[in-house]
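Structures for review follow.
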Structure P
Amino acid sequence: MPDDVNLDHEPEVRVAASAQIDPDCSIGDGTTVWHLTQIRERAVIGEQCTIGRGVYIGPGVVVGDRCKVQNDALVYEPAFLEDGVFIGPAVVLTNDEYPRAVNPDGTAKTSDDWNSVGVTVRRGASIGARAVCVAPITIGQWALVAAGAVVVHDVPDYALMVGVPARRVGWVGTAGVPLRHDGGDQWICPRTGERYEESDGVLSIAPVNGRHPLRPV
């Protein structure tokens, strides 16, 4: 831990001295915020998060518990990250469908001249380094977006997405590794042995003894 990390911002919250933290935001216990990061007004950061160096968190953005937002990521409002989300280095979550600096009459646009739209990232999902997620979209739970991908459509749960524009090339499990096809509609995680089943392009955890197990983050 660097010498200039301030332990007095909130109990159990560690914030580097060079970070810019709006007094009207909320940061949960056990969270660390690193150098040169800016967290804007009304943002809510959950517990036990790591917010890396040079990150931007926009006004009103919500980040759940146990999330990791890596160096230089840009998370624009009104993004919503559920628990256990990983945002890789230099990822961008956009918020403007039709960006312009000026109006048709040449006047500078203000916040009153456009409606912000957000990216929602469901629990456990991961977005790789330098990926761009173009709002408004939802990244499904436990999905994995590869580094450098450009996501322009909603992503299913457990989907492995690559390319520009991003397309699904497989499935991943909760461990984050690609699943192995095990015949028919069955898939298996080579790391954990956890089994999944596919139906009409939707993947879910296979029931065990007739019951679907709960997967808290």
Structure Q
Amino acid sequence: MGLAATTVKHVLLLLNFVFSVLGLALIGFGIFFLISAAENAVSIGENVAGGLIIGLGVVILIIAIFGCLAAIHEAPVRLLIYVGAVVLLILSQLLFLSMASHGTKDGISGSINEGFERLWEAERNESGALAYYENWLQCCGVNSHEDYWIIHHAIPSSCCLEKNCADKSRVYEAGCKAKFVEYLDDKLLVFKIVCWLLIVGEVVGAVFGWMLYSSVKNQSRRNNAVWM
């Protein structure tokens, strides 16, 4: 093989090594999401996001290892499979990014809505179910402090700055669902950045994979022509 093909092979190996590292980083980040979700009283979206991120990280890791082996052995069929897998992976990541961008609005909103509905039902039956989120996120009720007025409950101290509700100006205005969506969006920002870096790299990887595949096929044809 010529120098150009060798260079392509080395670049492809380097790219897949980087993909492996980023895939492991995504797996670690997804585990962090699941650990955070374990602290919640009910599931409100973090476990869904964590599971999706871990799944994506595992797929990226598998494809990267497969790509390295295909490049090392210069196997045309494996290289072709690798290119196809990378293209599908890019499309999947674009879908994931779309879910993360609307996020928490369209992507995983079902889990968030269901979780806060369960929390509010528990709050109606026994005061204090939302206290953890109200203290943590500095929020009040699911949608706003008016939620408590609707069910004729006094605004709890967890809804107020320094737990002092004597002054209405100290009552948190924002609802806990909106504050949690904001918190989750901030955490997903890291995922979005890593995903875009991966997509750019994977486009390059697919191109180099195709170049190596074409080079191997051309070399095979030349060898066959010599024998003929």
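Comparing distance in nm of label points 7 Å out along Cα→Cβ at positions 95 and 175 across structures P, Q, the highest figure comes from P. Across the set P, Q, relative contact order in percent (Cα under 8 Å, 6 or more apart) reaches its highest value in structure Q. Quick check: -27000 is what I get for helix-only ellipticity at 222 nm (-39500 (n - 2.57) for each DSSP H run of 4 or more, over all residues; to 500), calculated from one of P, Q. Which structure matches? Source structure for this number: Q. Kindly point out which one of P, Q the value 0.40 was derived from, the read-out being FRET efficiency 1/(1 + (r/R0)^6) of positions 119 and 167 (r between Cβ atoms, R0 = 25 Å, to 0.05). The read-out was computed on structure Q. From P, Q, which structure was FRET efficiency 1/(1 + (r/R0)^6) of positions 15 and 135 (r between Cβ atoms, R0 = 41 Å, to 0.05) = 0.90 calculated on? Structure of origin is P. Assign the value 54, 13, 12, calculated as semi-axes √(5λ) of the Cα gyration tensor in Å, to the correct structure from P, Q. This figure was derived from Q.
Each value in this text was obtained by applying a stated rule to the coordinates, not by laboratory testing. Here the structure is a predicted model, which is why all the values come from computation and not from measurement. Cβ atoms are built from the backbone, for glycine too; each structure is taken alone.
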